[in-house]
1. Given a computed value of 14 for relative contact order in percent (Cα under 8 Å, 6 or more apart), which structure among 1, 2 does it belong to?
2. When semi-axes √(5λ) of the Cα gyration tensor in Å, for residues 66-113 alone is computed for each of 1, 2, which one produces 17, 13, 7?
3. Taking P(r) over Cα pairs in 5 Å bins from 0, in percent from the coordinates of each of 1, 2, which one would give 2, 9, 15, 16, 13, 11, 9, 8, 6, 5, 3, 2, 1, 0, 0?
4. When mean count of other Cβ atoms within 10 Å over residues 58-65 is compared over structures 1, 2, which one is greatest?
5. Looking at structures 1, 2, which one was semi-axes √(5λ) of the Cα gyration tensor in Å, for residues 34-89 alone calculated from, given that it came out as 21, 15, 8?
6. Given a computed value of -25500 for helix-only ellipticity at 222 nm (-39500 (n - 2.57) for each DSSP H run of 4 or more, over all residues; to 500), which structure among 1, 2 does it belong to?
7. With distance in nm of label points 7 Å out along Cα→Cβ at positions 26 and 74 as the yardstick, tell me which of 1, 2 scores highest.
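None of the figures in this text is laboratory data; all of them are computed from the coordinates on show. Note that the structure is predicted; figures quoted are calculated from it, not measured. Cβ atoms are built from the backbone, for glycine too; each structure is taken alone.
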Structure 1
């Protein structure tokens, strides 16, 4: 009986977490489509004024929702335009908002940092994500390869 109650509580917590993520993602999409994308289009070839966008969004949404949406927008905006900015945004989003138990995602994000960042802090952050995945799944050669690549960058090789 105790195991069933524990399982039920765990299941409810995970289901609630999934619903929370879905709700947050939904609001992110609204903010990005209604506020950020028009500002990006108005900025033309220049980056939008991220600080002004944050202030505008914070007037209607929470700090967390503002940060999530703006950081997501930066990830998409800077993809292939400005790799250092992209990497910084990706590291921040992954550190704060991504599920560290989603090992494939942690490896994917860490690989992007390996490929696109020149920042030691980014490499160290990515190493924590993928090292956790490699520790949980020690037989996974992909995770180990990403760990090795990050360690080589950190050690200047």
Structure 2
């Protein structure tokens, strides 16, 4: 489970998300919300948020358990589906926010940078480069997630 906790931190998601996924991955049987809360000794809020994030990424799925009325969960184990889910759930929203932030920055500071001479022109060139990267990533993302998903 430590591996998944560390991976979660590298990907910029809360450690509890990695802990929950790691527990489900290591468990031979699907687990309920209560099972996860007790085994990880996490608050209900942390487990709830972590489960929501994992569901949005497609990293876990609900499964039927014959011995209980509670909903149980199992991990998604197909790497391509995990990557596609991460791209849709984390990368795509970040890309949209970043695009807006770049446009806002240019609107607020572009004229000032133009007036700063060579240093300002270098920064504007780099800003334009970032905007190009964002456009290319936004154009490629649907294609990549379709291939993976």
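1. Of the options listed, only 1 reproduces it.
2. Of the options listed, only 1 reproduces it.
3. Values: 1: 1, 9, 15, 16, 16, 14, 12, 8, 5, 2, 1, 0, 0; 2: 2, 9, 15, 16, 13, 11, 9, 8, 6, 5, 3, 2, 1, 0, 0.
Of the structures listed, the value fits 2.
4. When mean count of other Cβ atoms within 10 Å over residues 58-65 is computed for each of 1, 2, structure 2 gives the biggest number.
5. Derived from 2, not from the others.
6. 1
7. Values: 1: 2.7; 2: 2.0.
Going through 1, 2 one by one, distance in nm of label points 7 Å out along Cα→Cβ at positions 26 and 74 is largest in 1.
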